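Engineer: Some structures are shown below for you to check.
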Structure I
């Protein structure tokens, strides 16, 4: 059990560092599109969780620590609904309702599509 906890903690640390670095890079290069970093990590995270879920269904022998470390730790740290919510609210507060609506739709629909795509990749 301690190995699983350690794997989740390590994965979470790496995932949050990737998200933090992505956010800083996007904000420094494209400050008007600050929300793009959250959208990108959420879509990539959805693609990855779909792929890993399908892969782990086909390979049940993969150790629980690796599965939990990747799916709960890394992807849990990488993606975030709270940042998505704050980004959407900031866009609305700045009078950018069309962008906020597009961003929310792209995040939700894109996330579902990316998760499906990731799962489908495992069936190829």
Structure II
């Protein structure tokens, strides 16, 4: 084999390795967000659509708690003060139809959906 051929093979191998690393790091096509259900587990990213039953701020911290009635019952949605609690509270009210995306977490023995960004709560 010529020197140029060896260099070319090494470069092609490096390109293939780089592409495979990028693919496994950035490709998220296999991780679709599922609808919240009775089988949802803490740590999963889910969505739910439903009607706001109540909304209130926590006694300490200024975080927003929203109770959303949907196809599987009523679920608490937690919005941290630094994730847009005030802004979300200003656009929703009781009986608002909402689409919420967030992470399932366990709190005091029950499951709740924790909003990660203000754009994760949409009024329908």
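Engineer: Name the one structure among I, II that semi-axes √(5λ) of the Cα gyration tensor in Å of 45, 15, 13 was derived from.
Structural biologist: Computing semi-axes √(5λ) of the Cα gyration tensor in Å on every structure in I, II gives 45, 15, 13 only for II.
Engineer: Out of I, II, which structure matches -26500 when helix-only ellipticity at 222 nm (-39500 (n - 2.57) for each DSSP H run of 4 or more, over all residues; to 500) is calculated?
Structural biologist: I
Engineer: Next question. Quick check: 12.8 is what I get for mean count of other Cβ atoms within 10 Å over residues 35-42, calculated from one of I, II. Which structure matches?
Structural biologist: II
Engineer: Another question, then. FRET efficiency 1/(1 + (r/R0)^6) of positions 19 and 59 (r between Cβ atoms, R0 = 25 Å, to 0.05) was computed and gave 0.40; which structure, I, II, did it come from?
Structural biologist: I
Engineer: Looking at structures I, II, which one was P(r) over Cα pairs in 5 Å bins from 0, in percent, for residues 43-106 alone calculated from, given that it came out as 3, 16, 20, 17, 12, 10, 9, 7, 4, 1, 0?
Structural biologist: The correct label is I.
Engineer: Looking at structures I, II, which one was relative contact order in percent (Cα under 8 Å, 6 or more apart) calculated from, given that it came out as 22?
Structural biologist: Computed on structure II.
Only the coordinates and a few stated rules stand behind these numbers; no lab work does. Just so you know, these numbers come straight off a predicted model, no measurement behind them. Cβ atoms are built from the backbone, for glycine too; each structure is taken alone.
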